[in-house]
Structure 1
Amino acid sequence: MSNTKKLIAVVGATGQQGGAVVRALQASGQFKVRALTRNPVAHPKLGDDVVLADFNRPETLKAAFAGAHGAFLVTNSWEAGADEPRQAIAAVNAAKDAGVQHLIWSTLPNVETISRGKINVPHFAGKAKLEPIVSDAGFAHHTFVIAPFYYQNLLGVMAAQKQVDGTVGWALPLDPERRVFHMGDITELGRIVAGAFAEPDLVGHGEHLPLVGDFLSFNEIIATLNRQGNKFSFRQVPREVFAGWFPGAGDVAALLAYFEAHTYLGSDSRDAIALANKVSGQQPTRFAVWAKANFALHATT
């Protein structure tokens, strides 16, 4: 029976998004999974087979997609020296040449279009601008999934820090009262992707499927955490002050300015969220539930 299962090639299988997709496809029992990675020797049991794929070496992509019915593509904006457009176009072309029938591209809102050019967030707009490449490639089916603001960011790149007044919390150029964060547990993105591969007639025509477990203001985030026994603080700081605090702070300030003006998804996405949840087969985890399970009481040191 396993020989009748459609093969799905998953780019970035060792990363947060790709790893979630691999696990969800395996859990569904409907697909064979080809895990694509730049170091297959280090991850020999990641999928049904593990194959070398390196966007910076296009010659590796032919074998990566050979025989695959579907492919999940994601690029890493933060990789040093990454040329996302070149990488993505190479992968899309290789998948099309290999006969892939259903391509799913991990995208983000086009901040440039949404803000009418007033706000520049290249790692969002860059992914969005590649959508026409996917749409025009001629796949039998194509779908766009949208990763949210990861809950995990609050334990990682946006973790609470000790503040000048001795408290532990956040100092950000953001109105904490504004509900702007479409959030989610990134490990649950895979359920949407697996569902999309299973229902191409429903969501294989360029639909956008965002993962959203909660929609909160920063004050609501902190209130949730503090109700669980934490004592986090928040201080709103001017954007121009924040932009000078550390390398890349200006980019973070621009991103938060976009959130404040337009929200993470940038538009009324309730129908898209409902469709994503339908395809996933269950409601994503709410922030309070995730935080209780994952957010240890903060240390004061």
Structure 2
Amino acid sequence: MRIGITYLYAIFRYGYPHSVADALRSIQDIRKLGFRFLEMEGLGRPFLRALYKDRNTLRKVVEDNGVHVHNFSVVDPDMVSLHSGKQKAALDGFKKGAEIAAMLGTETLHLASYAPPVRYLDQKPYELGAEEGYSFAGGSRIRIPKDFDWNSVWIALVESCRQCADIAANYGKTVIMEPRVGEVICSVDSQLRLIEHVARPNFKANFDTAHFSAQRENVVLALEKLRNRFANIHIADNSPKDTGHVAIGDGIIDWEEFFVVLKRMNYTGYLGLDLGTSRHLAADYRKSVDRIQSIASRLKIKIEV
């Protein structure tokens, strides 16, 4: 297994969204923190266009710093829009993201399901450019529009995921869906249903320990339920009183059994540290790596950083 770092570092360090220059600086920061494996995101259509335009510089920075980008996420809520024109424009952006991923040699392309199209009385979850900044879940007070139809929301999501999987297949990539609190896909069972309905062999889950814990899922049981259906792991601890992503060992997740099950599954992929609610991120990264390595040593699991 390989311990890496997710794009939450760049988001909390440089804002949501931020500039391409900030994204490139974050790669240098991450290398200085001691990580070689990382994830990147195309945060909204303007940022993705700018990153695509400067993709050769991106490749040079990656190569010069000796890092490997293993997962690339295209962030655009219009990918699941009920308006076909908006969805088409967003999927054209996904094609640019797939080109960037192919250039970088990533193993996976990453999707989110986004908040359903209802009216939020508080901040919408994960809203780009929100005045309040990045929010894991936001408030739960909503108003349902009179013309709201859940089945239409679901069909739009399934169709979008199918198209993304087909685009990714042209580059030999796997597409992974991120389950997040407050979004259409937020639980293990909604994730399983989506995989079944998309019905593409290269469409799988991104297993997120903190989000599942915040949903009151038993994380180890969730891992077993998604056996052979996930292709990446976001790893952080959580105390399900909130959606916080805290250092490994600072929450309630049973990490010993988690790694026992991973070993049984012969998982050799990435563990992306997904920390983002601490003022002491660098210390929390080091603490998390040390604790993972300690468990791995006891269980005789090979770990790379």
### Message
Of the structures labelled 1, 2, one was used to calculate mean count of other Cβ atoms within 10 Å over residues 14-21, giving 16.2. Name it.
### Response
2
### Structure responsible for 18.2, 56, with Rg and Dmax of the Cα atoms in Å calculated and labels 1, 2 on offer
2
### Query
distance in nm of label points 7 Å out along Cα→Cβ at positions 6 and 254 computed as 3.8: which structure among 1, 2?
1
### Query
Looking at structures 1, 2, which one was distance in nm of label points 7 Å out along Cα→Cβ at positions 62 and 86 calculated from, given that it came out as 3.0?
2
### Message
Quick check on the output: -10000 is helix-only ellipticity at 222 nm (-39500 (n - 2.57) for each DSSP H run of 4 or more, over all residues; to 500), derived from one of 1, 2. Which one produced it?
### Response
1
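Can you say which of 1, 2 returns 3.2 when distance in nm of label points 7 Å out along Cα→Cβ at positions 190 and 262 is computed? Before the final figure, lay out each step's value.
Details: 1: 3.2; 2: 2.5.
Derived from 1, not from the others.
Which structure, out of 1, 2, was distance in nm of label points 7 Å out along Cα→Cβ at positions 246 and 286 derived from, given a value of 2.0?
Only structure 2 yields this read-out.
Values in this text are rule-based calculations from the coordinates and carry no lab data. Keep in mind that this is a model prediction, so the values were computed, not measured. Cβ atoms are built from the backbone, for glycine too; each structure is taken alone.
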